[in-house]
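Each in structure tokens, the structures are laid out below.
Only the coordinates and a few stated rules stand behind these numbers; no lab work does. Predicted model only: the values in this text are computed from it and were never measured. Cβ atoms are built from the backbone, for glycine too; each structure is taken alone.
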Structure 1
Amino acid sequence: MDGQRIADGEVVYRRIALCSPWFEPPHRLTSANFKLRAGELGVSVFRGSVVSAEQVLARLGAVLECRVACATVGEIRRLTNAKGEPFKLDVIADDATEAGHAEIRGPTPGALTSAAAKALSRLFHWV
């Protein structure tokens, strides 16, 4: 299933640590959650059709205080910048190492603009 395009209606989950710089009280997700680190091709998410929000929260390596946020794939694909131009984001299955894993990728894998990261932080909401 690796590389498979995911349907617009599918929900994807992202685990969010409840500490700085990923979270600002009382409930705001920050754009830091959606910025790529060196070597990453996309933002890691999990497919709701394969794993539950509870399973995402219980993944190995989870820090003690985390919550799960979600968005639909179609909402991600429809995100636009301040001028109304599409970011051209996509969500691609990448489950070679973990069942249900996927990535949010920009038009150039490994590159995601700050504006796109900010738009994603506004789009995702708590489960």
Structure 2
Amino acid sequence: MSPHETMTEPGRRQWWRFARHAVEMAVSMVVGMVVLEPVWSFAWPGLADNLTAHVLVMATDMALGMGLWMRVRRHGWAYVAEMSAAMYAPFVVLLPFHWAGALSGMALMTAGHVLMVPAMLVAMWRRRHEHGC
């Protein structure tokens, strides 16, 4: 499409469906963290002191919140698994740098969360047909 052309109505609807799905996933991830963090704080009082465990538990909380919402929206298990993997992948890639001392805990936490977004968008784009795009 040239810069002077406008997006067609069906294209605009597809883009909004994709954007809405991305927002739903982000909200469900936050809900998962907010709801499950108190459970972990009670069950594992020293969790925050173990950064490796902490980031993996946080990814789990986000994956559970997101996966639950995806199942409510009737997405298939394979898509849920791919989106859940997007929560873990940045930390799996970055943790060795943290263990080697090349990445601070704050940098690990920040980069891991920032990199989740493109990882999630890649998984969503691969299965865009599942949400009408």
Source structure (of 1, 2) for percent of Cα pairs over 20 Å apart, computed value 39 | 1
The highest value of relative contact order in percent (Cα under 8 Å, 6 or more apart) among the shown structures 1, 2 is in 1
When FRET efficiency 1/(1 + (r/R0)^6) of positions 24 and 104 (r between Cβ atoms, R0 = 35 Å, to 0.05) is computed for each of 1, 2, the largest belongs to = 1
Comparing FRET efficiency 1/(1 + (r/R0)^6) of positions 16 and 40 (r between Cβ atoms, R0 = 25 Å, to 0.05) across structures 1, 2, the largest value goes to 1
Mean count of other Cβ atoms within 10 Å over residues 8-15 was computed and gave 18.2; which structure, 1, 2, did it come from?
-> 1
Which of 1, 2 yields -27000 [helix-only ellipticity at 222 nm (-39500 (n - 2.57) for each DSSP H run of 4 or more, over all residues; to 500), calculated] = 2
The value 3.8 for distance in nm of label points 7 Å out along Cα→Cβ at positions 72 and 96, derived from one of 1, 2, belongs to structure 2
